[in-house]
Structure formats: C-alpha cells, structure tokens
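Before anything else, here is the set of structures, which you'll find just below.
Read the figures in this text as sums done on the coordinates, not as results from a lab. What you see is a predicted model; the values in this text were computed from it and never measured. Cβ atoms are built from the backbone, for glycine too; each structure is taken alone.
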Structure I
Amino acid sequence: MNQDIMHCLSVDQWAGLKEVFRNDWPRGITGYYAVDTLSKWMNLGLNYGFKVLNPFGKPENGMIAVIKDETEFIEMLIECPQDDTSKLEEALKRTQLIDWSREIVVLFPPRHVVEGVKRIAGDIKMEVQWIHPLKLYILSKESPLYDVWYVSHNCIG
C-alpha cells in the first residue's frame, strides 16, 4: 500500500497540534482554535466530514484542515507554526489527498503560509485569484473598545 506524504490525523492526535500552535502564540491562535473547535464538534457528534491533514505526520510541519469538500469548492485552513514552510509546501505539492483541480478557498491564511502557497501554485497548477491574508490584532484589556487608531497601530502580521 502506498502511503501519502500527508497524514490524516484522528481526533485523539489533534492534541499535539494544539500544543504546537499554543507554543507559536499569537500567530498560532487560528490553528489552535480551529483544532479546538473541530474537536469539540466531534465530541458533540457533529461530524461534517472535515479532516485534519498533517505533513509527514509531524505537528511542527503544520496542518491542513479540510472543512468542506462536498460542494463545488473546498474550504480549508492551512497553518504552519514555523517560519520555514518548506515541509508544508513539499507535502502540498506531493499529496494525492487534495484535488487541486477544484476551486479551493483557504480561510484566513497567515502571511508566511500565503507566501508558501504562492511559491507552489504553479507546480500544482493552482490559479490564485485573490489573496487576503489574516491580520491579527492583539489589544490590551485597557485599550478603548472599538478604537480603530489603536488597533491599526498595534497590528501583527
């Protein structure tokens, strides 16, 4: 049997991903809470057919959470807790678990993931139509509610 470079993780393996994203705070917030929310849904019996893929079976290589793929497009989260996305890029290029011929929506990708996807887009014959990377705003508890000036000057990403 030929095993894919991208490993499909069972729910009990998601804790390792959460820990890696927690150690990459605040950049890892979206990865952490995505895995946390998906595991809570699974525990409630709400399985929408999503799967969590992991390059080479190592949490530090990031994750691809395929949220919805039964419609005309695929929704996925791509997260990487490292600045170096080369392992993630290699896995995305070589996997047989993702049908790159379909329309794919990557939800709120961090900037380093956007750059990695742009580097491999030609290799996987993906046409990038629109990119809007995640901008993360961390506010102190003392910051005024809805203070746009404060938020815009304290941006990460």
Structure II
Amino acid sequence: TGGGTGLIGMWKAFNEMIDLDWLDQKETDRPRMVVVQSDGCAPIVKAFDEGLQENDLWEKSHTGALGLNVPSPLGGAWILKTLWDSGGIALMVDEAQIMEASHEVNELSGVDGSCEDGVSWLGFKTLVETGWIKEGEKVVIPITGAAERYV
C-alpha cells in the first residue's frame, strides 16, 4: 500500500455492492483487507501495530517499490479505518526480498508486473505461512504496477 486509494476504493465498493444487495453476503462475510509495505517505508504498518487511528510521517523512507514510497499517505486515517472495520491486518516485508518476489509473481502470473507486486506476494506468502490466511479462503492480490516503470 502506498497512498491507499486502491484499498479504500475496494472497501467502499464491497460495502456499496453489499448494501445494494448486489452481493449476497452477511456482515461477517465482508473481505478482510490487508496492507503490505516494505520495511523501508511502512507508516501504515507502524500505526496499525500501535493501535492508532492516524499515521505519522515515516522518516527517511526508501524502497525500490517506487509506488509504495509514500512516507505519509494522504488517506492514512481511511486506510487504518478500513483495516479496523474489516478485521484486516498490516504487515511489512523485507526490502531485500522484493525484487526476487516480483520475478516470482511474473513467472506465476504471466503478467509483467513490478516491485509493488512483489511486496503483495511476499505479504500473501507470509500470511499463508502464519495461518492468517486459511486453506480454502479466496484471496485477491491486485497487480497494480507495470515493469516498464523500472526499465
């Protein structure tokens, strides 16, 4: 998650579709939203871990996932509210593993994605390994970046 507009928009859309009865789901069936950030720039993860409603500026941010180098997301309070309301989670991944993970995503998906997608993939793998994502659960991993940005 960088600025958070994708996460905020997806949560808003799910809620609107449920409210309009376009999706047949009970309140408990709404998706759990997840924020994954590099350990080089993780203001939302820090705020979430501290139980805060707003994030602070992440000093000296650095990450090769350029779209995630957002040291103080404009929508930070909305991102955190989405996580709290959805029963979601925020986690940070090791910057040193991002490039390899992005190559793995590209091979598995056939999409020429970017470093941001590697961050999402690392988060997914971590959540499966820790049991936060259970066997049989449906998971969507948005591929939001494009490799051309890094050429």
Structure III
Amino acid sequence: MSYQASFRERIRYRIDNFLGRGSGALFLALLVGFFFSLGLIVAIRWVLNLTTPNDKPDFMHQIWFTYLQITDPGNMAQDNDTPVVFKVSAILAGMTGVVFFSALIAFLTTALDQAITHLKKGHSRVLESGHTLILGWGPRVVEILRELVEANESEDDPV
C-alpha cells in the first residue's frame, strides 16, 4: 500500500524544491510575494473605497498609495483624513513592507557573505602571468628579492 501525500504536503514539497534552486529562486519568490501583497492590499483598498466615501476614488491612486505605504511606512500619513478602515489597510501595507524589505536585506546580506566566503577560499582563477609568488616570510626573503630584481634587469619591461 503506497502513501498518498496530502495536497498541503505536495505544495510544501514543490516550494522546498523551488527555493532549493538557489538565490535566484529566493529572489523571485520575494518579488512574486511583494507583487501579490501589493495586489491584495490594493484590492482591499478598492473594495473599501467602493463602500466608504473617500475623496480619492481613482484606482491608480489606490495602487500608488499602497505602493508608497509598502515601500515606506512613513507614507501612512497620507491616510490621516480617511476613515479608519483605510488606516488599517495602511498599517497592513506598512507591516507587509517591513517584512518584505527585511527579507530582501537578509537575502542580500547572505548573498554578499557567500560571495566573500567564496573569494576567501582562494579558488578564483588567476589570469596574471609572468609573476613570482613568494609564500611565507623568513630571513632569506630579502636575499631572494634582491636576486629577483637582478634577474629581471635583463627583461624589456621589468615589473
């Protein structure tokens, strides 16, 4: 008898597989989540706008206000003169923006940390040629450097 995974388990499995593809998939998920939240909050504001009298009935205004409130919660002040339901949607937009931009900052920090760690491992390909590398330091290094300088004097373009 085989086990049949539930719908929820299959969705979680697909999300895990998608996010496991790397940082590009995570960034795409953040972007999709941002636009989904923007659309949801705009829809809520639009429905509230149809049921509550407001001096800004234009749909584009609702999109713009919501975008501003998600990207900068300080823009909640634009809803000071509106009914309480619009203030609640502004708070929801501000909190959503804080969550998404915190996740974006965490994503960027992690990606930068991984890039620096990769560079520190020293597996980068060196494209320079014609150089001498001295590993370590000891009392004979100065003597070796003098000999290298003397040997390079015969070159056309010594470094």
Requested in this report: Figure out for me which of the structures I, II, III the number 1.00 belongs to, where FRET efficiency 1/(1 + (r/R0)^6) of positions 77 and 133 (r between Cβ atoms, R0 = 30 Å, to 0.05) was derived from the coordinates.
Outcome: I
Report summary line: If helix-only ellipticity at 222 nm (-39500 (n - 2.57) for each DSSP H run of 4 or more, over all residues; to 500) is calculated for I, II, III, the one returning -9000 is structure I
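If we compute Cα Rg over 2.2 N^0.38 Å for structures I, II, III, which one ends up with the highest value? Display every interim value, and only then the final one.
Numbers: I: 1.09; II: 1.03; III: 1.94.
Between I, II, III, the highest calculated value is found for III.
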